[in-house]
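Below you'll find the structures, each written out as structure tokens.
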Structure I
Amino acid sequence: MTEKAYAEWSIQAYLDKLASGDPEPGGGSVAALVGALGAGLVTMVTGLTLGKEKFAAVQGDMEQIAAGAEKLRAELTVLVSADAEAYAKVAAAMKMPRDTDEQKKERSTVLQAALKGAALVPLSVAEAAVAVARWSLPAAEKGNPNAVSDAGVGVLLAEAAAQSAALNVKINLSWIDDESFKTDTWAKVEAALAETAKLRETVLALTYSKI
């Protein structure tokens, strides 16, 4: 990671770093970015609905959706860099000396803690992505129909973010010894994936019906 958060980078700079041989940013960071993009699209629908007399009846709904989506966009933007930071801790732990039994024990303790942190970041991405998908539904239902396709893309990105985050949770869990942590964490991921899949189906059907 560099001193600047990835959110402060240009799109080109981020893409170039992503395509380089560096291990970060990786899939977890991209998952968060995709989720943030989905949240931005949900907010966009509200922005094209608010202040228009034609949609006076749903102004309160749009304000609520916008507030929720923007909160999630901010959270996911932070997670774009947080995932890389979590990976850096794992990488640092792997480089710890292990010449003596004491060093091996210390390395294992630090590494296991770092791996848990690296699993929890994409879990947060998956859970935020579910929330983005939830907001996409009322945006598609009540928002400006001329922007309904954006709500549809928003839910697609939310599911992509959840699925991508799940892969990053899983790969970290495979290195963790704490079976209880692994079971609990993966159960939360599966719940997130199930809900986003249902929301994607519902919102997409609604979107196509309005186009």
Structure II
Amino acid sequence: MTEAPCRLYLITPQRLDPFAFRDSLAAALDAGDVACLQLRLKDATEDTIARATEILMPIAAARDVAFLLNDNAALAAKLGCDGAHLGQTDGNHAEARRLLEGRTLGMTCHASRHLAMEAGEVGADYLAFGAFFPTETKETSHRASPEILSWCNEMFEIPSVAIGGITAANCAPLVQAGADFLAVIGAVWKHPQGPAEGVRAMNAAITQALSV
């Protein structure tokens, strides 16, 4: 899933109308480099998630963007997604690894080296750390520092994902600490000039941080 030293990992809004969202998604993905898209529909039914996947996954696939499902490995496998992202309480991680053989399994590790080690042992394809900054997306009880990204690079060959309140204005320390991916929501979907400009701004910030 990785090609450049640091790439954009785009997460959808928690609630969306997939028909209305299609054009915004296509515009965002056409605006610059995006490694993957995570469909994150909190509290939605499986039918709702399946319908959204049916509509949105082809848009990502046409642009060679991996399509991951949040929280549910079994449903990700059933729907033919490229993989899933699981939190610490999202089912049996070893079983998820079996279900998603040959596909991407990402796992939340908060700010914990211990959880990162456990995720590595299970066979996670990436380790997600955060939140690094205050975020309106969800309540967070864990605050990570850029140091854990540097530690991850030293300890593992598994890529790291930084998440939590990341914007074009604050991402430089995370890029420079070695984050392989920056996971963003509001920085793109709530950008005042629209999602496409949000993607451009994030990619420009990543490039700038890497050039320092």
Structure III
Amino acid sequence: MADLYLASHSPRRRELLKQIGVKFEPLMLRLTAPRGADVDEAQYPGEPAAAYVERIAREKALFGARVLAARSLPQKPVLTADTVVIVDGDVLGKPANAAEAASFLRRLAGRTHEVRTAVALALGGAAQPRLLLATSVSQVTFAPLSDAQIARYCESGEPYDKAGGYAIQGLAAVFVAHLAGSYSGVMGLPLYETAQLLRQAGVPVL
């Protein structure tokens, strides 16, 4: 029997939860049209990246709790996460096309950027939900990249559903000269912080 719901479309987050033996059920939130996304992930004008990533994780978790009530599903904790790549104070989201992916990689090449992943856990149902939140902050340094390397990586198809336009667990591992922080956090679900939240909620974790 599942201990919680994971409100995420990310296969990486599912793999990471399975890695630590957590039993979960997926809870799918709408991302696109025709009725639009369940949670608007647009960054507010002037909103700092650190506040933005935590706000989106909270909103997803609270919306997930409301979905349980609306669908008359069993009440269990709802786990969500959101990841941002930050360089020069700017949030690099998921690139829409090859040109944007290449632009992101050129900005990251040969320098250090920040990856923040906020994890939220909603407890207690939709009426009076309690929210637990933790954030992982990592510093990732890329080696210098040639235009040819960037072009080949974009041709692989890997950048297009990844924050910042790269997957540290994929081909882009060869770009990473140094990592200070959480490898799983850069992937999209920091396991140390996630385990701490789950223990607080009474969910069994090693």
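No value in this document is a laboratory result; all are computed from the given coordinates. Computed from a prediction, not measured in an experiment: that's the story for all the values here. Cβ atoms are built from the backbone, for glycine too; each structure is taken alone.
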With helix-only ellipticity at 222 nm (-39500 (n - 2.57) for each DSSP H run of 4 or more, over all residues; to 500) derived from the coordinates and found to be -12500, which of I, II, III does the value describe? II
Match the computed value 1.6 of distance in nm of label points 7 Å out along Cα→Cβ at positions 122 and 162 to one of the structures I, II, III, and report its label. I
Which of I, II, III yields 23 [percent of Cα pairs over 30 Å apart, calculated]: III
